[in-house]
Structure P
């Protein structure tokens, strides 16, 4: 749900469409095995226990609940507050310091609830038939913070007005969402159409869009060149120091500890040490080649593949 409002830091509407219509179990297993994700799941009962102690109410593990009026709407809170019928929902997070600085702290460093988490908690409350929600988190070096909110019906309505058409018009009908500016949409469309046929589709008005695309590309090149010049001017001011500063603005030019690993050199060295022949090495490299992807090109050319009407 958070992804549909573009509030989720990593997930977008196109990701939701693919998850619901073409789930990739291997990818989901790979994500679940990431250390940060595993640690977050392991920390949930600990944070829930800390929250329960703070509010003086029992919290049991949440389960999937469906809205009593909207059959398509469901949610799974991390915890349900109360002994019998839940009186509030609980959402808990384990947040690393880098993520906390980006999403969970304001300009003064004080803790705040990110909008995408607030949207998640707001979505859950009606599915649990409760009017209150708790959000708790361990930030950075285990700084425990918590908030209590009354359900915001207006915010929930705004979210629902986005989620319901998406679910009904795209997920239920298996129709991809319209293009947006996210990389997720591009990944989705390439998965849906991984290969091309040597034909061109005639689309009225496409020429104007192609020209606009090329013009924007030229503007970006000019801006990148201008930005590069400004960067070099600042670097020339720095010289052999760490950076320059003027009022609240600071520019640094520092050497990193490492620029990465030359894996090709590592492979060559290992091959040499273990007596792997160049032919075997080439075969192994070919076996692990990354499949090609579809790339965008624009040009004016009267010689082209057969046209196909839209």
Structure Q
């Protein structure tokens, strides 16, 4: 199954995961750890495909099975994945609660690789709330933990996250340095998801610093690579980024495409971002008001209302691009 996933054969991998679970459940005696592992594997596939409600369902089942079997170490690892799934959906309160619980157990068990991963994800929760100071403190802790455990991939992710936070604090020198430092690693490792995200946020850095030609170049690179991937979330990122640099009519098309994808995979923060951005480009005042109210409602619902400070329908918030 993992080989099929690496090969990009997602449908075959998911069908095989279904088959394995069915066969395990048909056995007269079930090894709870093995069955939990099968559910966790399928959850990983579903998360990669942005099927978040199904990811939550499978991950919750895996946690319940591991709790029954007394497998505390593995149970906590899977719980951290549940927090990530909640974050992807924009269920920020559930994400924070779940990740904090996983962090406490990881600290108790001294599982520092898991601790680094969950602290990094909690930083993203605070970033998505629009709480930059708290996000940065967690991002810096993430970086220390990743370097102390000699985890290069997590260290790169921590640098990226810190750069992204600094972008929203308008510290562009820091953002350029952090995002530029990680980019060669992602290119060398052919980490396509990370490349789309890095290019999109570098595009925003260039746009904000008056370098429109470079901004458009990176936005188009992100768009082209995202179009080749199976993940809707990457396409949403690229569409939102590119829309910022287009004439009004093209903005409408790109933002509506991103909005449809966000709704389809339950990415509530992206949905809110698209609604609020659309409110600034539609011509009808009634439509503008309706879009603004929908976006505000969503941000309040998920606990991300801090993005609205100082904003209006004609000047909407520039909500973070992240996946």
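The numbers here are math on the coordinates, done by the rules we state, and not lab data. Small disclaimer: the values here were computed from a predicted structure and weren't measured. Cβ atoms are built from the backbone, for glycine too; each structure is taken alone.
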Inset, instruction - Could you figure out which one of P, Q the value 1.00 for FRET efficiency 1/(1 + (r/R0)^6) of positions 39 and 231 (r between Cβ atoms, R0 = 41 Å, to 0.05) was computed from? - result: Q
Legend entry - Structure with the greatest value (metric FRET efficiency 1/(1 + (r/R0)^6) of positions 71 and 111 (r between Cβ atoms, R0 = 25 Å, to 0.05), set P, Q): Q
Inset, instruction - Match the computed value 15 of relative contact order in percent (Cα under 8 Å, 6 or more apart) to one of the structures P, Q, and report its label. - result: P
Inset, instruction - Name the one structure among P, Q that helix-only ellipticity at 222 nm (-39500 (n - 2.57) for each DSSP H run of 4 or more, over all residues; to 500) of -13500 was derived from. - result: P
Inset, instruction - Given a value of 9.5 for mean count of other Cβ atoms within 10 Å over residues 247-254, point me to the structure among P, Q it was derived from. - result: P
Legend entry - Among P, Q, which structure scores highest (criterion: distance in nm of label points 7 Å out along Cα→Cβ at positions 143 and 295): P
Inset, instruction - Taking 0.90 as the value of FRET efficiency 1/(1 + (r/R0)^6) of positions 87 and 239 (r between Cβ atoms, R0 = 30 Å, to 0.05) derived from one of the structures shown (P, Q), identify that structure. - result: Q
Legend entry - Label whose coordinates, when mean projected area of the Cα convex hull in nm² is calculated, return 16.6 (choices P, Q): Q
Inset, instruction - For FRET efficiency 1/(1 + (r/R0)^6) of positions 135 and 255 (r between Cβ atoms, R0 = 35 Å, to 0.05), find whichever of P, Q sits highest and give me its label. - result: Q
Legend entry - Comparison of P, Q by mean count of other Cβ atoms within 10 Å over residues 103-110 - largest value held by: Q
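Any idea which of P, Q comes out highest on mean count of other Cβ atoms within 10 Å over residues 63-70?
Working: P: 12.1; Q: 17.2.
Between P, Q, the highest calculated value is found for Q.
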